[in-house]
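Only the coordinates and a few stated rules stand behind these numbers; no lab work does. If you're wondering where the values come from, they're calculated on a predicted model, not measured in any experiment. Cβ atoms are built from the backbone, for glycine too; each structure is taken alone.
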Structure 1
Amino acid sequence: MRYVLRAEDRLKIGSGPFRILGIFPGLSLNDSDDKGFGSLGAFDHAYLDPGALVAMHEHRNDEIFSYLRNGAMFHEDSSGAQFPLTPTHLSVMNAGSGISHEEGVPESEEPAELLQIFIRPREEGLEPGIQHHEFQMAKSENAWRLLLGPEDSGAPLKARNRVWIHDALLSDSSLSIPVANGMARLLYVFRGETVIEDESLQEGDSILIIDEEEISVHAESSAELVLFIIDRNAPTVRSGTLSGAN
C-alpha cells in the first residue's frame, strides 16, 4: 500500500525571516488518530533568512536531526556545545529528560534551508546529549547514504529508536528503495521531480510505502531525496515536545 502526501498539504507555520512547512506522515492515513507514524513524529522543511534567530528553548523526549541543505547556521545548547551547521556538518540533539538549544543564521551568511526531523525515542527521560558529524560530501550521487540509525546500526549519527535515514542525489537514474521485514518506508522529495512506478512526485511531496516488495524511484533530471526506513513494531513514546505530533 502507498499513501501520498502532497506538497500543498504541508502545514505552513511562520512568516518573515523564519518559515516552516510541517510534514506529518500520519496524515496520509486518513483513519489514523496519530499525525506521526511509528517512531517518526514529524519533520519540518524550514527556511531561515540571514539574521534569523530561534531563541533558546527546551525539548523533552525528542530526537532531533538537523539536516541542512543550503547555507550555514550556528547551534548553541544548554550542555555548553557550540558548533556550526552546514550541508556537511550535521547534528542530532537527543533531548531525553530535557535540553535547551538555540539556532540561527549569521547576518553574513546566505539563507538556510533544512529539514528538522523529530523522532520519537523508545522511552521517556533518557539521558540528554548532543551529536554532530562532519560528512565528506554534501550529497551522495545515485546511491543511498546512511546518515542516521539506531544505536547499534553503525550510522554516523544515532537516534534512540529503530529508524534509519538515508539521502541521495538522483541524476537521470533509478534507485531501488530498500525493503526489510516489518519496516515501512517514507520517501520525501526535497528538490526536483521523481516517479515511483506510475506515481509522479514533485518537490515537497512524500510517499509512505507499507507492506510492499522492492520498488524503485526514478528521476529524469535531478532530484534530492530523503528516505526514512521505520520499524513499525518498535516501542515509542508520544510525549515529545514536537515528536509527539498529537
Structure 2
Amino acid sequence: MSTHAEDLKLRLMTIELLRTAKRQYTYRELSAKTGLPVTVLSRYAKGHVLPNVARARQLWKTLTKLVGLEAELRKRIKFNDEGYFDNTWIIGDFNILRQAAHYALATFAGKRVTKILTAAVDGIPLATMVANALGVNLVIAKRSKEVGVSAFLEETYVLKDSGYTMTLYVPKDAIKKRDNILIVDDMIKTGETQAALVNLAKKAKAEISGVFSLIAVGDEWQRKLNLSKDCPVEVITKIKVGEH
C-alpha cells in the first residue's frame, strides 16, 4: 500500500472516529478535549473537508482515548441473567462495523487475503464490511444446503454443553486450493463455530490468513482453533469468563 493511500485511510478513519465521538460529546466538549475550534470539528464530521495528515494523527490519538472501538464495544456489551450475549446493538450499527472494518484493514493489509469466511447469520454484517474494506469476496457457511448447488464442503461439530450437533455447509467451489482465508465473526465464546470454519478451509486445502472478531469471551476457544503459531488472531475486545 502506498504512503498516499495509507495517509488517506488514516484521514478517513479519523473522520469516522470523530462521528462516533459526536454521539457522546457535544462539539464544545470535543473542542475542549482536542484543542480544535467547534467550526473545524463540525466541518470534519460533516465531511466538508478532511484534516491533513498531521492533524489527523493528532486527532486520532485524542479520540481513541475517548471513544476508541474497544471502549465503544464495551459500552454496548449486554448479557442477560443467564449469561447470554446480546449483540443487537453492535451488529446493526453501521458506524461500529465500518470502524471494525478499518481496524481489520489496518491489521491484515500486509498479509495475503483472498476471501473472507464467516458463518450465518450474525457474522455476516461484519464479514461483509471487512470483505469490502479488503476488496475480496465473501464466503458464508450456512446451516442448510441450498437448492441448485451440486456439491458442498461440510463440517459437523457438537455445541458445547448442549448435546446437539451443528453442520455448516459451503459450496465446494466457493473456496479454492490457493485461497488465503480470513475468518471473521462478531463474537467468539466457545470456539466451536470458528474451529468448524477453520476445518472447512482446510478441507478445501486453503491457507488460513488469520481470524478476526469483535469480541471474545475467555481464552479456552483459542486451543480449539488449532492454528499455527504465526497465524494472527485479532480480537478487539476480550471479556474474562465471569466478568459479565
Checklist entry - For structures 1, 2, which has the highest computed value of relative contact order in percent (Cα under 8 Å, 6 or more apart)? => result 1
Checklist entry - If Cα Rg over 2.2 N^0.38 Å, for residues 72-151 alone comes out at 1.29 when worked out from the coordinates, which of 1, 2 was used? => result 2
Checklist outcome for this item: If helix-only ellipticity at 222 nm (-39500 (n - 2.57) for each DSSP H run of 4 or more, over all residues; to 500) is calculated for 1, 2, the one returning 0 is structure 1
Checklist entry - Given a computed value of 0.25 for FRET efficiency 1/(1 + (r/R0)^6) of positions 48 and 200 (r between Cβ atoms, R0 = 25 Å, to 0.05), which structure among 1, 2 does it belong to? => result 1
Checklist entry - Of structures 1, 2, which gives 12.4 when mean projected area of the Cα convex hull in nm² is computed from the coordinates? => result 1
Checklist entry - For mean count of other Cβ atoms within 10 Å over residues 40-47, which of the structures 1, 2 scores highest? => result 1
Checklist outcome for this item: Comparing distance in nm of label points 7 Å out along Cα→Cβ at positions 80 and 192 across structures 1, 2, the largest value goes to 1
